[in-house]
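Read-outs throughout are calculated quantities, based only on the coordinates presented, and are distinct from any laboratory measurement. None of the values given here were measured: they were computed from a predicted structure. Cβ atoms are built from the backbone, for glycine too; each structure is taken alone.
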Structure P
Amino acid sequence: MTLRSLHDRSALAERFRRDPAMHLMELGDLDDLLWPHTSWYTVSDDGPVALLYAVGDIPTLLAFARPGQDAELEELAGALLPVLPRSFFGHLTGAAGKVLESAYAVRPHGTLLRMALTDPGRAGLHPDGPWRPGPLGRADLPELLELFARAYPGNWFDHRMLDTGQYVGARQDGRLVAVAGVHVHSAVYRVAAIGNVATDPRVRGRGAGGACVAALCRQLARTVDHIGLNVRADNATAVGLYRRLGFSEVTEFAEATFTAAGAPAAG
């Protein structure tokens, strides 16, 4: 089949709304803030769609499909080879990444889970404890970056997401010690993907991170219908916390950096 570039936001939204938990990121990236940085591809009218997102040090390729569409996703991955950049970061389900290995060196970063909030009542009842998470904004950026350096070095953080108003933090003696925010938030498409959840090592295990995530879920529920997140499959502590807060698994996917054969290694 022939690779096609897609440009109709409403048609893309219609596709992704059939499975919003699976396609939270794609729906969020249709928003005005992120849309100019996106390219969309498919090889069929109703099959999987690949998103190339050009923000950050290198672009990100996102291609998710349910198991029944694995063969179509692999076909799409092969068709993408002539248009992909020489280096990119990939989030791919199934064996799509294996198809790309014919032209790229792959540096795996592990397996992640996509989880969706399916029992919001749990987050609604989760206690704040002593933490009382509050909103964070642009004025908190320096302190937020300091927390990430201590607690979550190398994380993906788009400063513009602070402007959504969907970041909350907890403090101890006036110092920021925990945070939960979003990678995407769209009141138009009614989706949010939680990200940049971090807790200062000195207070881990004391409920600060869970209080922030629960508070953020309650806040997000005012503007969106679907809330999800990505978490490393081998992070049993985080997966257990999210389950207690009402999240359940949607799919697993591989995370890797792809560098074209003969190109300098990325990152």
Structure Q
Amino acid sequence: MYGVVTRNAEELDWPEFDRGFYEVKDVTGRHEDPVDGGVNMVSCFGDTATAETEPDLVPVDDEGNEATREREFFDWGYVCPTAERYKEGLFEVIEACTIANDDVRLDDVGFPRAEYCHCERCEERFAASDFDDREDWRASVITDFVAAARERVPGDLYLTLYPDPYPDHLYERAGLDLDALAEYVDEFVVPLYDTAYGTTYWLETIASGFGDLLDADTRFSVELYAVDVDVENLGHAAEVVDAYADNVYFGYHSGNARAVLRRMDAETREGVEWGAEESGDAE
């Protein structure tokens, strides 16, 4: 199955796509109204706007460094997963999404990095918890959040994963316990983004790694970046990951994605060539 990730609602109806994801809330904090024609996506703890306007919600490490886009290696600002008022707002967004479509996809779920968070809220809650290990406590925070989201989503629940299948890395980095989360998640989505896809061995390595990491009964898909990528290279990348993933999705340039799928469909028809189309947004 092939699908698209887009900010343009009209592209969800393009017949080449079996599934479409529509950004309702992104990492900048920008909000759009949910749509009924696709799976609505919600960036959860990635939220630059909230991080800038409500600094008390920003995660900090044990040295007091804030997880904002101004810090090295951070592309956007974060909100601490223990911020209850903020989480209630997320649940309201998720519930609004389910009015339009039963399925929902959650992005940016987890703590920003392994060294976070040591804010007063986290320090107090960890100290009051039954956990001796901080990593185990963090994982419980994230699992509880996803479980609460699951209660609000009547259809399929999708969850985006950071593209690192090395054992325990997601647990240590973000607090993601995949075995526990699989009880609530219908499909994990792994973005493997490149601006060229000139080589593909690394795609096979990561995709096959997730295939080994996840239980055989757990669906997982790969999302490829389609903006300004050569259509032939993008098509080859899709073929590589399709051997390991249940589904393949194309991000943020529906015209390129459609060109790839049309080319695949036309392989048996001589003389038919499809080029990229001017459509879609860069992330």
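Side notes on the structure shown:
- Computing distance in nm of label points 7 Å out along Cα→Cβ at positions 80 and 168 across structures P, Q gives 2.7 for structure Q.
- Given 14.1 for mean count of other Cβ atoms within 10 Å over residues 32-39, calculated: source structure among P, Q: P
- In this comparison of P, Q, the computed figure -0.84, -1.07, -1.32 for log10 I(q)/I(0) by the Debye sum over Cα atoms at q = 0.19, 0.22, 0.26 Å⁻¹, for residues 104-183 alone is attributed to Q.
- Computing distance in nm of label points 7 Å out along Cα→Cβ at positions 40 and 56 across structures P, Q gives 2.0 for structure P.
- Winner on relative contact order in percent (Cα under 8 Å, 6 or more apart) once structures P, Q are ranked, highest first: P
- Value 1.07, calculated as Cα Rg over 2.2 N^0.38 Å, for residues 152-231 alone, assigned to which of P, Q: P
- helix-only ellipticity at 222 nm (-39500 (n - 2.57) for each DSSP H run of 4 or more, over all residues; to 500) derived as -10500 - corresponding label from P, Q: Q
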